[in-house]
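Each structure below is given as structure tokens.
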Structure I
Amino acid sequence: MKPSPLTVSTLLCHRDVDMGLRCLKALTDCSDVPIEFAIHDDGSLSAEDRERLLNPQASGIVVAGIVPRAEADAQMAERLAKYPHCAALRRRQAYGLKLFDIPLLSTDPVVRYIDSDVLFMRPVSGLFDLRDDQDCIFMQDHQNAYAMRPWHMLDRRLKLPQKINSGLFVIRKKLVNLDKTEWLLAKDLPVFHKLPWFEQTCWAWLSEKYNGYVWDGEQVKVVETTTVFDAELVAAHFVSPVRSRMNEIALPAGRSTRAPVPAIKHRMKRLNPAAYMVETVRRSIRHRLL
């Protein structure tokens, strides 16, 4: 008897359909369990895009459904009616759909998500497994990419884990707390609008008080210009500045014959504000020198 497929959500736009299909198919081919996708339309998918995505012969993936933007807007307007700052963020940023729609419109108590630029390269087992003592698993970044300055963490309520990246995650729905997110947004720190990482900052802050884990950084990497794609790498997140590096990767036409490697997970560590300050200063100097 075949196991039931795991539903993995993604947020997709018209521009990234080709890249997204490559990445979603790679996850399908590398997973040790069947995968189906719940695709959230950012509002730009065309009729041809939707037809292609829903055709397994054309797409190479199984799509459980596509959530149209208009339908999501109607449902989320009701869900966020008492949370004006959350609603405003969702209107302003596409990643607001990822922060709110993905978990709140899911009917599964465990939510799995992949960005359309996370490419799997070798078979893996137990990727999305959550033990009873685990509430969430995120990618491990190479930096603390947060829309928060170190001195904001002097507020004891603003604690963050180290180097969380939300390109790939699995969470229990209980982690999503609109009251907490509304409180954070209501602070309206100026940096929220200057740095592109606010959605990721919210996930990190929401997860800090739970039993959080990260996938091993040598297995699942956020790509840098210097990243070496060795044979042991399971998956790579090709963030915008290095997106072109995805062209360096050649994948087999179908499922790999390599034995799956067990996914390694580590407990999250708390970010030290002093260490974050040093990192922030160094990053600022480096950017000024470029």
Structure II
Amino acid sequence: MKASLSPFIKTLRKKKFTIMVHLIAWIIAFLWVIPFLGVFMASIRPYKEVQFGWWEGIISFKDEKLVFFPNFHLNLYNFFDAWVGKTSGAPLSKALINSLIVTIPATFIPIGIAALAAYSFARFSFRTKDMLFLVIVLLQTIPQQMVIIPIYTLMDNLGLLNTYIGLILLHSAFGLPWQILFLRNFFSTLPVEVEEAARVDGASYFKIFYRIVLPMSLPALASIIALQFVWVWNDFFFALTMIQNPKMRLATQVIPTIIGRYEKNWSLLSAASILVMILPIAIYAALQRYYVRGITAGAVKG
């Protein structure tokens, strides 16, 4: 009797564990979404309704009854105002274009270089391989604030200060170390037999790389594209240091000017924040299928 009940007890315990895991995950997800919900609610309501909190006017008691949205007025004018810059004088539409001009090249340039370097580390042997790879790994630990003064001086001497090219090169340089490490780990998990078969058929190393290795590495490349795009898109420190021309400001530089010096319109600021975060959310949604596969595969082997 005990032996027959044992599989049932194991199944029951497994189901309880699964339910607990899902419950904890949903609670964490709900707590994570609350700040975004507050920003979204503030963006679609007039400032007078949210100046004491975005939750004001959503739930109240009237005649001993629970009433939802008793003082809620939908207002999408905040998005239009942030887009054209009517109140702040800094149109977010122009800033978003400037951010794309920087983010797209700063995403794909380091990925191309990192893929070639990572493949060399994963497949070839040379004398200084381990030492050079150690240096690349250590470069990831350098904070941006520690090197900003020499970088600023170097960019000024090269005539790249206050230019998009300088900012693109800066983001590319900072993205290379972690991308090389990530791709090298992923390339190490790929089967070598496929490449050896292609080499026997007369394929060159470069042809093997872009015809076989890169298509097999789509999950890792998608993960890097998503991470690098979001990090460059959300950057404020480098943009604030390198771009000083008001007409060349990026979206992260324009948002602080929207808040105003004397009057703080949180609804307008929330609407601008929503507009800026739409594109990164779309990138993650489009690459979600590959993102998780690439992250797990690229992090299991050192």
Structure III
Amino acid sequence: MTASAARFLGPAVNTTARALGLADRDAGSPTFGCCDRNYWHYKIIDFANARFQEAGHLFALAYAIEAPGNAFFRKARMLEWGRAAWRFWLARRNSDGSLAEVYPNEHSFCATAFSAAGFVESVARLGGAPAWADELAKAAATMDWLAENRNPDVGNQMAASLHALTGYARLTGDPKHASAAAARRADVLAMAQSDGTLPEYGGRDLGYQTVSLASLVRVLRISRGDPEIEALIRKGLALVESGLDADGRADPAKNSRGTQFVYPSALAAFNSPALERIAAGLARGRILRPVWMDDRYCIAFASDYWLAFAEGSRADVAG
């Protein structure tokens, strides 16, 4: 365990506790497992934003990762609530398997890709395919939709869809979805620029670059090695490393989408020297941390902090 990676544990645990408050944890409720509190509790919107269901992945990580101070480790209710989040997700999909994020009946590539990636990661950590056979079968329509749709202007969403398809193919052994994952891999490699940039609406955004790289590291883990994906990650990390200041911040004015966050898990996976800068920024209160983000964004950000901690616990460098 590196000292830098250990810094991500506290924020991950704290934000997990906050996310539990977003979830309907009453097993007798018709919205049991819904993690969009504006929908199930306040009733100020008439549909549930699918991205909140990524809390199921957050709960799975908290359940599965053993660490000092992790009070959620191997707690039965975390397992129950994680599974409930994904069952609600499956029940609230559109008829074609896609999901809504911003408005009812939306077919959102972003929400479908990221939530599907969170689903396959959760299955892998919470018992694997045998324990989730019914849910995996139901999720096939979502993976089919992802295979048939793209958003080539947005690198992080394409990387997330590759993560979802790769993870699903590995869990199920389905050759159709393995072929879809291979096609999406080719899409992602083709859209990457020669310097490792995964474009965001035609520009470079180091914050979203780290989101893309986080997904690609998961692809690398699932595939158990992929030289071309690893080479892309290394190039992409070099860009991030060159753009972070001493507190681990990227200048938002230079980012195509103006982001101020940095996802650390890919840096942790490759023992990046920039990880110490991010850890120092955390210690000095100079960079965004998950609990500071709004409800919608704190969930995925905290999941990446869990992954950064876990990657820092590994003895090997990714790939």
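Here helix-only ellipticity at 222 nm (-39500 (n - 2.57) for each DSSP H run of 4 or more, over all residues; to 500) was calculated and came to -23000; which of the structures I, II, III was it taken from? The structure behind it is II. Work out which structure the value 17.2 belongs to, where mean count of other Cβ atoms within 10 Å over residues 20-27 was derived from one of I, II, III. Only one of I, II, III returns 17.2 for mean count of other Cβ atoms within 10 Å over residues 20-27, namely III.
None of the figures in this text is laboratory data; all of them are computed from the coordinates on show. These figures come from a predicted structure and were not determined experimentally. Cβ atoms are built from the backbone, for glycine too; each structure is taken alone.
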